[in-house]
1. With distance in nm of label points 7 Å out along Cα→Cβ at positions 34 and 90 as the yardstick, tell me which of P, Q scores highest.
2. With volume of the Cα convex hull per residue in Å³ as the yardstick, tell me which of P, Q scores highest.
3. Taking 2.7 as the value of distance in nm of label points 7 Å out along Cα→Cβ at positions 26 and 146 derived from one of the structures shown (P, Q), identify that structure.
4. I have -26000 for helix-only ellipticity at 222 nm (-39500 (n - 2.57) for each DSSP H run of 4 or more, over all residues; to 500), calculated from one of the structures P, Q. Which structure is it?
5. Who wins on distance in nm of label points 7 Å out along Cα→Cβ at positions 18 and 122 among P, Q, i.e. which is largest?
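Coordinate-derived values only; no laboratory data. The shown structure was predicted, so the numbers you read here are calculated from the model rather than taken from an experiment. Cβ atoms are built from the backbone, for glycine too; each structure is taken alone.
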Structure P
């Protein structure tokens, strides 16, 4: 099940954020995304009959003027490798698309940034039609002390 605007689930979202990313957002940053220009969308799963639904992953988009930025996407490590990142990305694309000429087409440009070393995410974005527009050297802080800052790759899926 996919639901959006999940204020009451902020603790669960933050837990996924902290387990999925080596340098997670601060809780305050995540909480700031529950406002009018953001979509916070989560994928819930029921691991077993005896367990409650839990958040397996989420994405956050900011919609300003006539463009969207994918700010964050995360899948809990115990659910990674099961196609949930694809399900979330597909949901995001459908949210900002129209059906015409027998296919779905995005109706606003969608931008994102990704660490140059995050090859799994890069493959996912490219599989869904995102193209690399450029880079921002030294954009991301290092994961480990003493390492250099990391380059961000800027991707977009533009209106055709």
Structure Q
């Protein structure tokens, strides 16, 4: 019984406290990001950013309004990007295809700043890491978009209604 109490006191409680604090930090950060996005929308800054990013992201097959969630996930990370994607989808700014394509891209290339710094700490060449991640993500996302278009085309051919 003494070992169980020691385990709880020395390991379990500090671990749970640490996890709770980390969760609280994540909630605060995501809330700040989502509030910032709403402010940027109100000021029409987000619309301007989406237009600028869409010059590149249109080749992925996503709509202009899905460009910003992609950018958030790309720079900050997949967790925060997922929060923005969910919010955008709930507000009907992204359709299912946008969610799929942005998710495919972010699964392959997310948190580009953080990941690159981590790889650099282990001695990798940072620009190679960035280029490889971006090329793989762009190529795969474009292929998924092409497959979706082929499926849609075949469905239209079968049911011309």
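1. Details: P: 3.0; Q: 0.5.
Sorting by distance in nm of label points 7 Å out along Cα→Cβ at positions 34 and 90 in descending order puts P first.
2. Numbers: P: 130; Q: 184.
Evaluating volume of the Cα convex hull per residue in Å³ on every structure, the highest lands on Q.
3. Numbers: P: 2.7; Q: 3.6.
So the calculation was done on P.
4. Working: P: -6500; Q: -26000.
Of the structures listed, the value fits Q.
5. Working: P: 3.0; Q: 2.1.
By distance in nm of label points 7 Å out along Cα→Cβ at positions 18 and 122, the leading structure of P, Q is P.
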